[in-house]
Structure P
Amino acid sequence: MIYKYEECDLFCVPSSYYLVQCISADFAMGAGIAVQFNKHFNVRENLKRRYGNVIAEWDGSWTKGFCVQDGRVFNLVTKRNYFHKPTEETMRNALFDLREQAKEQRIKMLAMPKIGAGLDKMPWKVVLSIIIEVFNDEDITILVCDNSHERELREKVRDFAEESAEKTEPCKRSFNR
């Protein structure tokens with residue numbers, strides 16, 4: 001495995017990369033980076049149309065955690081409902097499933113955000129150790145894209161604009177034409 005970490009926009013990587021995200025079995029995808037996946041690839045509707053409801057599969061499975069593909073997007077199903085949190089076991093199982101699907105399709109390049117470490121709040125060091133465990137002996141490149149610096153900058157600009165608006169007095173001058 002070749003591991004790369006870059007500060008970049010996941011959705012701007014070359015098309016030779018397949019993208020990876022974590023989702024819930026209810027296909028809610030209403031927050032976090034899943035919203036951007038929906039915007040770019042219509043993942044939620046495509047998965048619902050193709051797979052229907054995978055909650056039954058989740059409930060009937062002895063090993064929780066699996067991967068479903070939609071085009072060049074691999075979706076790691078790591079929890080039953082959007083309000084649940086993944087576990088190391090579900091993350092590991094989903095990544096093993098991803099590995100097998102990538103091998104079957106001869107996929108050599110995966111790009112992903114810091115999966116599980118955003119809204120799901122898994123420690124990134126734990127997730128990374130699982131990724132290394134699962135893919136270490138594979139002929140694959142894994143690119144982790146982190147654009148949190150851009151998000152932080154946007155938040156700072158927004159906060160500054162809000163503070164400035166609070167301090168600014170309304171304009172009292174009027175113009176007659």
Structure Q
Amino acid sequence: MATPFIKKYLAITDLELTGLDVRKHEIIEIAALLVHQESMDIIKIFESKVTPAHVETGDPVSLRIAGYEPDLWKEAPPLKEALEMYVSFLGNSDAVFAAWNNTTDWAFLEEGFKKTGTKDPFDYHRYDIWTAAAELLKGVDLEKISLSCIRTHLHLAVEPSPHRAINGARGAYEVLKKLRSNHEYTS
């Protein structure tokens with residue numbers, strides 16, 4: 001019998017990238033929180049920098065936002081090793097991939113799995129925290145539906161700079177947890 005969706009873990013994931021074009025840019029950081037969906041308890045945390053193979057094709061703005069500095073990445077594993085560590089972190093959790101505006105992160109992960117021959121551990125379900133937030137905050141007067149605007153609206157701490165994948169994953173988790181605490185979910 002299949003596990004009911006609400007009983008599945010969420011793998012709340014954030015990636016840092018050298019740009020937004022999946023055909024030429026790369027993942028330079030992966031972070032994830034494995035979360036028990038009903039209780040919203042964090043089960044475990046993963047983070048890894050990733051050595052870019054072609055940093056020269058990176059978008060300077062994306063690299064600046066991610067705080068990319070070669071010295072900070074000199075011990076980082078290549079993409080294949082980082083993805084294998086990420087998959088190992090997930091184990092047999094039957095987790096659902098979740099992210100803030102997950103379209104971009106999923107496209108890069110999917111491309112990374114294909115490029116490195118790493119087995120994709122997820123089924124076809126995706127949980128988009130941006131969409132959940134937009135629905136749960138319907139009618140709230142927000143400047144825009146961005147993670148930083150919603151964090152401010154919910155009185156959550158501002159993310160430190162430079163942006164790191166672990167802060168993005170944790171920020172998406174905090175928003176989802178706060179929004180869910182204001183709404184009733186039953187199993």
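None of the figures in this text is laboratory data; all of them are computed from the coordinates on show. A quick note: this is a predicted structure, and the numbers were derived from the prediction, not measured. Cβ atoms are built from the backbone, for glycine too; each structure is taken alone.
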**Complete:** Re Rg and Dmax of the Cα atoms in Å, for residues 44-83 alone: value 10.2, 27 computed from one entry in P, Q; matching entry is structure P
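Out of P, Q, which structure matches 0.95 when FRET efficiency 1/(1 + (r/R0)^6) of positions 148 and 164 (r between Cβ atoms, R0 = 25 Å, to 0.05) is calculated?
Q
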**Request:** Compute Rg/Rh (Cα atoms, Kirkwood Rh) for each of P, Q and report the one that scores greatest.
**Result:** P
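Work out the source of -11000 here, i.e. which of P, Q gives that when helix-only ellipticity at 222 nm (-39500 (n - 2.57) for each DSSP H run of 4 or more, over all residues; to 500) is computed. Please report the intermediate quantities before stating the final value.
Numbers: P: -13000; Q: -11000.
So the calculation was done on Q.
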**Complete:** If distance in nm of label points 7 Å out along Cα→Cβ at positions 20 and 124 is calculated for P, Q, the one returning 2.8 is structure Q
**Message:** Out of P, Q, which has the highest value for relative contact order in percent (Cα under 8 Å, 6 or more apart)?
**Reply:** P
